[in-house]
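Once you scroll down, you'll see the structures, which are given as structure tokens.
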Structure 1
Amino acid sequence: MNNSIGNTGRLLWAGLRALLLLTVVCGVLYPFAVTGVAQAAFHDKANGSEIKDADGTVVGSSLIGQSYTDKDGDADLKWFQGRPRNGLGENSVNTQYELILSGATNLAGDNKDLIKQVKDAQAAVVKDNSTATYQVKPSDVPADAVTSSGSGLDPAISPAYADLQVHRVAERNGLTVAQVQKLVDAHERGRQLGFMGEPTVNVLELNVALRELASRS
């Protein structure tokens, strides 16, 4: 009897020691080590890939798109616009890129609702980006200007869509086309490793630079 109690006690004490050791190693030392390495080697990514304006204020993340609307909820045309957000749904909680949910439309290519969304978006892009000196044709509108991404939160657009908006943005901000085009070219990112994916322009980073340029001018 006493031997059985002694064996049980030793097993419980061994289990307790293992629990304490693993708690310290896995719950304290390992998280501190991982956090330390992340902060030292990948500081920007570890902190959410934050984007700051000229005053040092965090305005968002380079990984999450934002909407640029006026007080009525319509697109504010003084800013570069990102991709449509159809995948989030009209009655979704996430209508302004809030980090609550994301998703695609899951509509087939021949779905009537999707076709209407694309046609309406194309007409809006043509109308919004045509100026007195620059006329956009429907054939000029790239695919990413009229379709949402798989997540609905894509932060980037194609260089072609950014170029299409240059004249409108320049006119609305009292800048020259050359100034705005130079800004777009400076924010174009090439393919990853030179061959993966497509060239992109991060809309938030571009608009932060646009704000700075407009304020100086």
Structure 2
Amino acid sequence: MHDDTVCTGWRDQVLIVDANVVLVERQLRAGELTCPRCGAGLAPWGHGRPREIRGDLGARLFVRPRRSRCTGCQVTHVLLPETLWPRRADAAEVIGAGLEIAALGMGHRQVAVHLGLSDGTVRGWIRRFRSRAEAVRRHFTVALVALADDPVMPEPTASPLSDAVSVIVAAHRAAATKWPRMNTVSRWSFAGRAIDGRVLTCAPSAN
């Protein structure tokens, strides 16, 4: 499976939402979800095509994302659960695990063997994350300062990739201290939600 399969064919904008589909449906029907473009409420607009996602430990997840349409600007949005990232065929937790291993200094081939995935898939994650590392580090540094009463910045590491991973971990820890329910949300789901899915991509929308 090609790494970008998850969003092939989506012409909608992508909006990262809670992983609880019942909660999201209730929010959508109550008009509590708003358009990131114009701020108007989103309304139900069918579903996207079913997708198969690679989960942790080789699990196969079948996802049929909810679609919505803005009541203001009429733009349609795919509501992507925070456990997934735009344009990825692997769950956020799987990709995040690969990035954490890479942050230890392992090359993409070693990471691929550890996760049981192809070299090309893992190389693509790491390459994209490296290109985004400084922007991601800055975003989560700001988040850490906002979340922690007495923020402790991670020590600089050997690479921008490792620095970005370290501050994501620290920001998630601060969020879990402030809101204990965040302990049930993986740090990579938290990361995707906090940065609108832009962990590996420059924009959350799909082509």
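Across the set 1, 2, mean count of other Cβ atoms within 10 Å over residues 25-32 reaches its highest value in structure 2.
Relative contact order in percent (Cα under 8 Å, 6 or more apart) computed as 24: which structure among 1, 2?
2
Going by Cα Rg over 2.2 N^0.38 Å, which of structures 1, 2 comes out largest? Result for Cα Rg over 2.2 N^0.38 Å over 1, 2: largest is 1. With respect to distance in nm of label points 7 Å out along Cα→Cβ at positions 33 and 185, the largest value across structures 1, 2 is given by 1.
No value in this document is a laboratory result; all are computed from the given coordinates. Remember, it's a predicted structure, so these values are computed and weren't measured experimentally. Cβ atoms are built from the backbone, for glycine too; each structure is taken alone.
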